[in-house]
Structure P
Amino acid sequence: MTPRLVYERWTDPAAGDVLAASDVDLDVVHLDLADPEAAWALLQGAHGYQVATRTDVSQFADGDQWLVGEELIRRCPDLLAVCSAGAGYDVIDVEACTRAGIAVCNNSGPGAEAVAEHALGFMLDLAKNVTRADRALRAGSLGHRLSLQGSQLSGKTLGVIGMGAIGGRLVELCAPFAMEVLVFDPYLTPAAARARGVTVTDLPDLLARADFVQVTCPLTDQTRGLIGKREFATMKATAYFISTARGPIHDEQALYSALTEGRIAGAGLDVFHTEPPTADEPLLALDSVVATPHLAGITREAARDIAVATAQQWTQLLSGAHPPRLINPGVWPAFTERFEALFGTPVAPRHDTITTS
């Protein structure tokens, strides 16, 4: 039996070029609800599924059925592995997959440069009032230019929530500004913190001291709703809140209140609870908000790098080799047993792997 991989789309055609040289059958699944059974017919025979993004399926009335949850797992008995397109894996029910012996992988790392640069761009835009000044000029309502006086990044304090590949690269990009860097990440070891030149602290301390609060952690049960009314109240009135992670990590209504009541200075948002946000989204009406439609990781370079890394990981997974970005490492014995039962060949010896964001 040849392994079958089903995907909705690649971030770049380079993925197809890599997989063309492998012993894997590829099927494109068209997630068109006019004919959902055609999509299910492909998925039900799949061994691997490159999961569609939440943004892509949001256009469908019942789009979440194409994300990996209990129902999809039940309908796809031969499914061995699922992968998300980027670092985030909130489109996958990891616990349900682990129970079913399904390996879950993300693609952290290849898109980190793009997202970290975007996060730095938000910092500069907000500090220098770039977007606010542009709006005033175009509207003919500039008034006195000193009303748009900005600030500098140099010597300020950066607070990073989640020191994965993106957070780590952001710290490197901010090094020329000689910023003090505070990090809240329960998984960051003291040795890793020293190597990065950052100070590990708890969340309340980070929020109280940081001039820029950057959310770069994945959306999990532990991080959902992490930043709410109490957390925004802890921040400085001059501080900026920035997220290139996932919308549900922060409370949008609490953020709106903090901004309109002057309890924080501004926000840079690449993510929302509903994506894309509707035109009447209250946060988009505020001059203190700079927003983009979840495109921090969408650059030409990142798209190709992610596609190649994705394809290489699938080549490993579907040959039985231990993948480099396994989210649920405890599943490996069950994956091994299921793989050998399906294909009659032993898996490759296990090697250490790097996971998460």
Structure Q
Amino acid sequence: MAGKQKMIKGFLTATLLLALLLQAGCAFKDIDKRTFVVGIGIDPSEKVKNGFRVTLKLAKPIGNVKQESTPTYAYISHDADTVAVAIHEMETRVDTVLDFGHNRIIVMNKELLTKDLDTFMDAFTRRGDIQMICFVAVAAKTSEEVVRFEPTIEAPASIALYNYFDNTGTESPYVVTTFLYEFRREVLGKGKDTVLPIIGVDKDNQEFHVTKSIVLKWGAKPVELTAEETKYYNSLVNKAVGFSYKIEEDSMFLVLNVTEVKFKYKIVLNEGDPRIDMKIGIVGNVGESSQRLSGKSLKKYDKLAAEEIQKKTMALLTKLQENNVDPFGFGLHYRATRLSRKGLDKEWEERIYPEIKFNVKVDVELQSTGAVE
């Protein structure tokens, strides 16, 4: 019996080994047979009706990075009726495989934001290699201009745009970061609208400008936020710090350097008129002043700063409400704290949110007037 079992095991082992020999080889390509895509731009096509112009930024192979004085990239563009077709046809224009696994930025033209976003972004949201690493942004003019632009600060083998969004380079409250998976989830979902950074190009000074943002809602007109509105939104929702608030009173001004932001809110519906009670806590110090300051008067400066921040926060919330967009996710919070029922989303969007009141309380704590009074 034991001998029979050994024969069966030997036969199965030989069969498995033979099956492995008959398997086709994998689709692996050596690195010298790949061209890495490091930037993608999408614009409306001027050649194809209702089509798209897709621009790819390609990293050219170099022997020694230290010997290169300027960035080394190549650019190709193609017009087609769909984004996927444009990319497939560009694959025939290079002698290597286009590898998207290292791409971390997709830039869209503003004109495309009023179209069906899910349709032309579908080619990217279906990919599994860039979902968790790719940022989405909007071009101030054309995405091709942004993708092709090479600022003077961009080093060889480096992508300047990446440093704006991945928290390893610049850290600014004016810069909003949105990943591809977040973009799709918030565009298609209900209760929270997505916010994308706007990338401008200053050709005279050879630099990028990333200070503004735009709010997108499915089927609605995009709402652009100024640099200051972007700063307030980013500081509250994403708790961005390392920035300054300027407070003015008569002939005096203070610049408050923020080191910590706390933000919470509560939707109140059963106590009179519907309202959102919002509490904002800010910790910081005085970074600049037009007058000599005293540490004994910090409470006075706390009050001045709180009043100014409260006014600007209210102005931002009112603007978003009037344009019926909700990047703070109030609607998502409302849905999550109620039993699911038919018409819940419609109830919030059409009846409650347009009429709800905002009750904003700001508490500012200045810890010092700086190194000197």
Structure R
Amino acid sequence: MKFKRIFLVVLDSLGVGEALDSENYGDKGANTLGNIVNKYELFIPNLKKLGFLNTLTMNNLESDAYYTIARPKNKGKDSISGHYELMGIENNVSYKTFSDNGFPRELLEEIVKETKKGIIGNLVGNHSDVIKKLGSRHMETGALVIYTTGDSDLEIAACEEKIPINELYNYAEIIRKITEREEWKVARVVARPFTIQNDEFYFTNNTRYFTLTPPNRSVLDILKEHELQVISIGKIHDIYNGYGITKIIKSTNNSEGLSKLYNIIDKNFDGLCYTNLSDFDTLYGHKRDAKGYAKAIEELDVEIPLLLNKLNIDDLLIITADHGCDPTLPRTNHTRENVPVIIYSRLFKSPHQLDVLESFSDIGATILENFEIEEKPWMGNSFLDKLK
């Protein structure tokens, strides 16, 4: 069975249970979806029909789509490691996290030296809390606000009226080079501009991620080399540092991401459209807002009928995640979890539960085989022959 277009949608952080090695990451008992379901009575009839809730039990229940879970194989529990693995990139680097005591003095001194800017913060926390606490001081001093969410990230925030956006991006590029050193190697440096409205601080739509060059060629590179379209929606382009992408579409929230996905579905192309819906992680997972997370899942459910109805008969939809971020646990960082894998097409005759995937990268391998590309990714085994 071959599909002209594949739509891969990543529900950022929506894990479905602790991975086999979760204890090594301090995440025993993590289950983003499961713990939310136990806490709130979710009304998600459309996702339920696709087997979404079945991924919590894997008990061979009926569904309108193939479903299973995928286990993480790459090291780490950050977005970079998860997305790399989805596209067949092996990554054995454990990116640095500074969730205990913030960034070391030596790193902060190097940032001040190279940017020639003062810095404030060095906090561990979610974005809104940090600028609420430090926004006024930033406006008084003009210093860069430096913090981490507890994952492998270094966040740089500044008011657009105080530090122009391009200037903030330049500082982020400088800090990205500094944090390529092994002792400070974070997965991503993030520039987060904000503004002031009615004496309140709000992040704008100009967030930009500064990541590392992928260590190997990915499924995206291979698709592009075979003259297929690789369309990124959301932060996908930034995660892969632009490699393998043919069209970049920015989005700042789930609603905008889905709207732009619908627009792309209406276009005629051959290849992959790869979307990240980040609200689950950024707005709810890191803030440990389980109620907000539950509501976001219900809001996604409302969109499912429209998404499915817009697909052509020879389209394939895959819905998955990149890691967990269990909002019921008392931490702000990601959680090491398995991820759901939902596979839908109008061509399917009798969809059912698939065997557990031993790596996220099986998804990337399946995409390559669908487009009859013989080159294999670094990781992954295709399950295309299981789809009938």
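Bear in mind these aren't lab numbers, they're just calculated from the coordinates by the rules spelled out. Being a predicted model, the structure only gives us computed values, none of them experimental.
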If relative contact order in percent (Cα under 8 Å, 6 or more apart) is calculated for P, Q, R, the one returning 31 is structure R
Answer label among P, Q, R for the case where semi-axes √(5λ) of the Cα gyration tensor in Å, calculated from the coordinates, equals 39, 23, 18
P
